[in-house]
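Pasting the structures here.
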Structure I
Amino acid sequence: MSLRYCNALMQTNATLQSNAKQQNLASTRRRLVILMAWMMAKEHHLEKYRKLYFRHGFDVLTVRTSPLQLMFPKNGSQKIAFNLLDYLKSQVSQYPNIVIHGFSVGAYQFGELILRMNRELDNSREIDAKCHVVRENIKGLVFDSAVDLEGVPYGFSRALVGNSPFASILELALRNYMRLFYNISTRHYENSSNAFYNISLRCPALLLVSRNDRTENLDSNLKVAKKWREIGIDVSLKCWDDSRHVGHLIKYPEDYASEIDNFLKKIDLNGV
């Protein structure tokens, strides 16, 4: 995980240590967006998304999930969720306004975060009060090209080798892996997917999708939108016709920025 501050004097990467020691900021009521990156995301691509939030006064925490961390959740993505929640609990007074912006596999990583939060909040012996505050601090959810369980093999293989001749072979191998190693990986994907669909948060959400995205599967995102609306979440959905997986900003930069601006205005977090 890495943190970037919106203040021009502090725009340097600060690697988060386990004890979450950070520099003291002048303001104690800052805004934080958590970018849950797509697999193998390049820094210069992520920077375009950071800038969308810097102009609204957000600090940006970037969370990455590597291929190995996805394949072995117990020692990978679940540890990321634990460390992320631990950091957020240490910053409850620093960041009372949090937005989640997840891309592709970032939706799965967010599901792991929800599972971790639910586990701590459902502990009848010792409920963590700070965890409850973290949940209340999350004011909005944005998901770009969110991938459901069925899209993992296709998306994973293309993230690693692109559209090379090896992609189909790797996709088949991953499907077999998920079938053979159900207890090691697939059951965790299912649990995360269930937590994502049956989310415990009730803040507004924005889903960014494309009809041309085979990885993300438009139908699964429409299903999420329907489910979330049924449980009382205010869901906005923007669907482009021809943009690629996590490629909406590149193809439609002004339109994409407008969607983010309008969403932040809706949750009263636009501007500085």
Structure II
Amino acid sequence: MTDFFNTFRGRLLLILAFLLLATLGVQYYLNLRTQNENNELREMQEKALVAGFALGVNGITSDEFLEDSVKREGQTFFDEEIRQRIKDIIIINKDWQVTDSLNNPDYQPTTDDNNEIQKLNLKDIQNLPPLMEDKNRLGEDFYKFPNAKSGQTDEADGEAHAIPVETTGATGGRWYVMVILKSDKKETASRAARPLIYNLIILLLSTLITIFLVWRFTRPISKLSEAARRVAEGDLGVRVKDVGRNDEIGQLGAQFNEMTAELEKSRQLESQLQQAEKSAVVGRLASA
């Protein structure tokens, strides 16, 4: 077995096996890393969603606006990471009117000239991101959301999640907290493209290594071919250098050198024989 790995085929097989294992290993590592990053991204989205619902439920039972709750010192609802992922939080009362919005003043209640509070109807809000919940979770209320049937599209700037909250008292009934998360498509696309770049680099390195190995293994063959051409032209003094390898190429080079050495000796003997014959003929002619 040891002799096999000293051969040209054995070494080539070892190198190709190493490249294959290295490529598979790096690919496995990249896939595992991408999966972990996607899991972390999903966990951060879920964390932001829970924080948004908690803030919305608190806003239903509190006279404080959501914007003021977030700005209040010592609040535990939002940190900077969650703030970066939540686009808006909308509170919807039982009459399907918007009572508060975290980041959009146009959705917040206003006071008219008669000092009466005017609230925006949910159905009048346009350009809301697609609602992620379906009819099975929201029942007939599903059709009262203007973004219920829009569906998830690649152009959507975010996603909306709605959760019902049952309240009691004078304002008792079913309220809704809608949390609008920012789109993570760019981040996901960036992470998805990263393994492709790494794979391209691996493929490029493997190609360069293969080219180098092919050049290294074929260079002695090229030298043998050049030496054989010179022998065919009558130059028997040519020798192949760098024949110290233990594989078939090295053995072939050594045998080639032995062959040319024997041919050169034969030519020298033939030349000496011809010279001796000429001397004998000259001697006979001189004695005649």
Structure III
Amino acid sequence: MGDIARPAGTGLPATIVHCSPFVRLAHDFRTGADFTLPARRISDHALLYMKSGAGVFQVASQSTAIRVGMVFIVRPLIVHSFSAAPGTSLHMLNIHFDPVTRSDSATVDYPHDPRRPRRLAADHLLPLVGAGSLPWALQLGNPTAYERLFQDVLRLVSLRDVASVLRLKSAMTDLLAWLHRERDARADAPVDVEVDIDDDDCARAARYIRERHSMPLSIEAIARHVSVSRSSLAKRFKARYRLTLMEYLRNVRIEQAKAHLGYREIPIKALAAALGFANVHHFTRTFTAQVGIPPALYRRVRSIT
């Protein structure tokens, strides 16, 4: 007969149980210098991710400093605004969507019309507290992984064939699931007055790693770049990102490898060298340990999906 499995009662909110996202817009957006978005409301949900830049983001009465690798999760009809730091610009990866597809999802746009406000029932809203919730702002420990998931959504959003529409729903669901895992991973981060979400030294170290991931990097070199002692940076970075500096470097390299493996013209040996691995054997061992399958098999799987 074989085993029979049925879903257990989850106790999760209806928005999660019935999740079937409708993606309205995906946008790789670069602002001009000194950009300010005045206070506004939107009619849907938005994920506003900060790929680069600095500034201030405000939701209702709460505000926070914009940091690289942060995603802001905006709910319908909630007043929000943001501005770039003086003399700077922002590079954002934005998605507007409904978590549950509605009868009007394909006919309304994201701007709020005060004459005809689009009021969503609670079972169509992402929870802000409790089971299945996401905060309004989340500092990501692995921004490269988020950016790869965003690119999957961006690639599919303008396609209208049946397979692409279904894959878009799957890609957006994968992104939301990844955000929940990221939220869970950071939920029990230790509280330390020397380590907070706005730690500029850690953010600069992470940015330095992402920008130079293909080069030989040591903890000493990273610490010198941010003018912090090796031991202090290592402790603070681990508390913030829940990864050591070298684990973070490895994750960035592997995420880059996964993105590049979609292109068959790049030999795996050349890719290993381009990403800073000592040799193709080291790359293959590291990739297999991280992903669960060797890079050659991963490339074949990607080519048929």
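Determine which structure produced the value -12000 for helix-only ellipticity at 222 nm (-39500 (n - 2.57) for each DSSP H run of 4 or more, over all residues; to 500), calculated from the coordinates; the candidates are I, II, III. Answer by label: III. I, II, III: which one has mean projected area of the Cα convex hull in nm², as calculated, at 30.0? It traces back to II. Once distance in nm of label points 7 Å out along Cα→Cβ at positions 171 and 235 is evaluated on every structure in I, II, III, the highest one turns out to be II.
Each value in this text was obtained by applying a stated rule to the coordinates, not by laboratory testing. These figures come from a predicted structure and were not determined experimentally. Cβ atoms are built from the backbone, for glycine too; each structure is taken alone.
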